[in-house]
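Input: structures, listed below.
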Structure 1
Amino acid sequence: MNRRGLLIMGAAAPALAAGLPAASAVRVQTVAPPDPTEMVRLWPNGAPGGEGVTVVPIVPERSTDPAYRDRYAQYTTDPIMTVMRPERPNGSAMLLIPGGGYRWSVLDKEGFDVARVFAASGTTCFVLRYRLPADGWAAGPDAPLQDAQRAIRLIRSRAAEFGVRPDRIAVLGASAGGHLAGLASARTDGAYAPVDAADEVSLRPDLTVLMYPVATMADPHAHAGSRDHLLGASPSVEQVAAYSLERMNWTGAAPVFLLHAMDDASVPVENSLQLLTTLKAASVKVEAHLFQEGGHGFGVRLIQGRPAQVWPELARAWAARLDFPL
């Protein structure tokens, strides 16, 4: 038996002594699961406003452990959705928008890893690889929003093909991806000119989950990195107001589920608290969960063994009360 096997047996011993199965004490994965292979291009004739774009896409790997992957997509020029189909579909869809400070988009921690959790309970998941606002796109800070709106419309217009209901499309965003998901939920205007029949359907999600979201662009609670990459180093007062989620009109928006850790040192919990106040004032159905500890960017893997690991079950229970299986 190799050293890894001995370590596993040692860790499992307390559970075995207590009469519990070893699997309940230790869940060891030695090789990262394969990526889903089904992909959908958002823009068949190229993303809009790319005449001045010269960046070259990269997808670096940061993990040195074969048990998991930790990649990020930077300088994306051809936005895509990666589709993760469940074995037993429940009719719901979820567009996952990972974070990355609008500097890049993490693919695994807040994308594929979270998608696997919800696909396991029947939700058809779509992980969005979106364009970034500082890469020279004509739409500037609205370039990521164009991709999010187009993704929602593609899922809804092709609902039968994906085996989902057109009125059961959720969006889940984490960190800066939470800001983007919030924009997609609050803004009623289309951020791009229609390109085909898919753009005739609604761009609004039916349910919104925001994980430790970047919400405000205003000091003292703004995440400076996200703001700089979205709006530049010296945004105007008008820009700050226009892109702060807590200052938007959320009247008529889909129900929102908020989760945040109180000890988040990157995106202060006030981002969620201020947004919660706005949502309540707008009579949006909202549920919020604040955890004493968890830090930032925990996804599902980095929170194991801590109280916040239950957040997917909390989100499912909340959505079920709204007749929305997740």
Structure 2
Amino acid sequence: MTTSATPSAQQARERYLEAERRLWLDHAGREPDVHWAELPTLRSRVRLLELGEGPTLLFLHGGPSAAACWAPLVGRLAGFRCVVIERPGCGLSEPARASLSVREHGAGLLADVLADLPEPPIAVVANSFGSYLSLAHELAHPGVVARYLHFGCPAPSPGSRVPPAFVPSMIPGVNSLLRRLGTWTAESSLRNFTVMGHDREAMSRPALASFLRWYTALMTLTPTRANDQGLFARIRPRDALRPAQLAAAAVPMHFFWGRGDTFGGERSARRLTSLIAGSEVQLVDGGHLPWLDDQAGAAEFVGRVLDGR
């Protein structure tokens, strides 16, 4: 009798959950509670990971990624109830089944999650594609969210770009071919973050070991990569966030931005914040997920922005 080296769906799920559990224990000292939220607009059901007590912060990750990417930051935030959305098709969340534009997808996602929460958040905290989706929600539903904290360059947004190494993975057909031909490894994860502007040596330090193991598990044991690449490939010109639209945003926007962010560095940060009245940017040495480079600074940024709530 022969056996396959490929894990069953249940084995893959259990292995992924163990990597996720280790990441949360390392950075937060405990596992988050898990709540499943129904998303009628997107015809999906997603995981919400909840940790801490106090006023609610709602987190929205970029991609390809999942909720646990926020563990190094959430673990440092005391006095808040952190609710972390696992976007449709990412991690263990169900994919979206509604036929919407990518911009409508973002507006619908946050609208549905906000309706599920027992109380409104005092802020939405977002990164990369999550920042794009949250901005799409703000333009569709102005003023519903009190304020936004963006970590890294919103992608896509005015002044942003896709690092050349990531372009093939966004081309329909090419992305699936690349997934079939290549095997994702721990080295692939490390290389992925260096492409995003993170220092390779810094990403290799012991403090981020469980993060990289979790990310490798995410890429190999869940359909996150295929699902998000498929979503990114659907981005069309109509999904763009126009400068004139962003200029009309009346909600406070705060940016914590890595100078080495390859989706858009300091120049892009200055341009975007100049478009949004009353916005501010704090530049730090780091890449596209700047809380990985400066965990203490990222937590201090959240505390400063929300001081006095």
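A short reminder: the numbers here are calculations on the coordinates, not readings from a lab. The shown structure was predicted, so the numbers you read here are calculated from the model rather than taken from an experiment. Cβ atoms are built from the backbone, for glycine too; each structure is taken alone.
For structures 1, 2, which has the highest computed value of distance in nm of label points 7 Å out along Cα→Cβ at positions 73 and 273?
Largest one: structure 1.
Say we calculate relative contact order in percent (Cα under 8 Å, 6 or more apart) for every structure; which of 1, 2 gives the highest result?
When relative contact order in percent (Cα under 8 Å, 6 or more apart) is calculated for 1, 2, structure 2 comes out on top.
Comparing structures 1, 2 by FRET efficiency 1/(1 + (r/R0)^6) of positions 33 and 137 (r between Cβ atoms, R0 = 25 Å, to 0.05), which one has the largest value?
That would be structure 2.
With volume of the Cα convex hull per residue in Å³ computed per structure, which member of 1, 2 shows the largest figure?
That would be structure 1.
For percent of Cα pairs over 18 Å apart, for residues 217-296 alone, the calculated result is 47, so let me know which of 1, 2 that is.
Going through each structure in turn, the value belongs to 1.
Determine which structure produced the value -11500 for helix-only ellipticity at 222 nm (-39500 (n - 2.57) for each DSSP H run of 4 or more, over all residues; to 500), calculated from the coordinates; the candidates are 1, 2.
Source structure for this number: 2.
Identify the structure, out of 1, 2, from whose coordinates FRET efficiency 1/(1 + (r/R0)^6) of positions 233 and 289 (r between Cβ atoms, R0 = 30 Å, to 0.05) was calculated to give 0.85.
The structure behind it is 2.
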